[in-house]
Structure P
């Protein structure tokens, strides 16, 4: 990937991979086994400034570009998808406040989010609303004494740990996003266990019963959320997930390559067998393609280009698809060793399925991309 990056970006990426790998590579397997990301790792992220990577310097953040952020998620993905998800969901809330929060909201919240004194999470999914968020039933209602939030949110990444929640609800004038503090007396948080992947990502269910919400906690105007706020929030998440997937595929590819170079099968090195060569070649080429699409998406975001949304969707689509396919093949190629947790490939395989679903399934992305891609290929503007 270095040939696609500037000298400064290459140094940035190498320092991140060394930093994250040295600190946590040996511990990440324990997190997945224990289904818990220790508070020590959260404090480390705060000490390194990672919670503020996407927040402007004026609020105490690092003010990194989309390319620099992408390289961070790639480095985190090489070690732990759960750790990367912590920074991702926190960043989704932070970027929403940077872009659409009021001056008072930014001044009050962003310094704490940048320092990691407060950790944020996003509450979107419900039993009747996943990819189609029009089905949400959580309500934010006007009462004589103020706003009241009622409903249940599911599968909130790091909902178990968060201090602040960004909640999508149905208001009087349409869907709206509001902020909810962890210490709200009407909020009940229940951990979710028995997960396929992202086992250390602290998923939780949030039940909100008559939660009093200040009007100052609402972001934007009623009806603003589905058209502008949520798409922008998801774009940040999709960009991060695409890069995470690239980092995870690098991890699987490295482990699989080391195995087939060292293992002898039927009197020959495993890598000399045609089927293994096909697998390794496809994995390496798809990894390079995923990295190139991710980098193109990041650069489009930094340039605020008209094609940025499309490029982010394409990067998420390809990176997660090839990760899911090749992580399964890496386990297959490594046999029993691929099934051992200590090799990391089994965890990548499990997490790959989850990444394919979150922030937009392949089917949803196909729905969003098919028409614009077809029109572009057919020669420009068409009805």
Structure Q
């Protein structure tokens, strides 16, 4: 086993999740590389000092530049706002350090393209953080599709629905201004990544993106909401199959509605992240009177489950998804071989998001750049 020094940029919601993951991943997966929590950076040095003490990092950085330059930092994990991703990644790649970046790749398609260029010029490992697609259940679904269990795919429907802004009386915040923090910038990358993982590339799409609550209360009266609340996207995959995505942050009653349904000639599959340890599989076989969806609980026979628990049906949780990500990133560094999803997979997501905005603006079908 070899130690590797981890530098983490960002100590908030996702920063804490990554700190916990790198503390636990060696024990959970018996990884070849064993992380050391070396340096953490945040919006200020004082914040970084608080996070360093809380999470167990050796020291707090003055800023992210200080963290990237530290010789004890051998890999950089970016869990800061989208607007900072590009500069941090470019600096880390220039220093020859592997980078794990939270989704989306950048605040714009231009950022994503620049980050890809920097990553591939450096030749060092890179990964992007799409954690939900790493649940044992969804990894199992990918296997079912690859094995042709439900036959020829005929339809895909996906969604990512939450209700944290469903109440129109909630005040305006940083989430209600700026395209990068709207529903398409914040939530949509997850189901788009899932769709690409399950169904492959998208050829063309049509979209409608809208703001449901045009204003929200502010300290001096109503404040205009200048980003989107929800979106619908119709898609055609390279395979010829049609599909549909619905993304919303105003879907009353939905808390983590990362869900999909896939129809095939021999069966169907349903999954919902609110019940993340179950896959619903329908097989079109046997007497019609006895057919129905089977609820399959994840267990040691499913990908990445056994490392957490030996008991089927006991389940994995949100933090476990981040630990699986950490394992994959360490594997990419240890072997020097790319582990999905890389920055290039993140670029594919950014291209679809960008194309959806164009399609919504003019009401036409648009080809997705490949």
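Readers should treat all values here as calculations from the given coordinates under stated rules, not as data from a laboratory. Keep in mind the model is a prediction, meaning the values are calculated, not measured. Cβ atoms are built from the backbone, for glycine too; each structure is taken alone.
Computed quantities for the displayed model
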| read-out | value |
| --- | --- |
| Which of P, Q leads on mean count of other Cβ atoms within 10 Å over residues 167-174, largest value | P |
| At a computed -10500 (helix-only ellipticity at 222 nm (-39500 (n - 2.57) for each DSSP H run of 4 or more, over all residues; to 500)), which of P, Q | Q |
| Which of P, Q leads on distance in nm of label points 7 Å out along Cα→Cβ at positions 71 and 191, largest value | Q |
| Which of P, Q leads on mean count of other Cβ atoms within 10 Å over residues 127-134, largest value | Q |
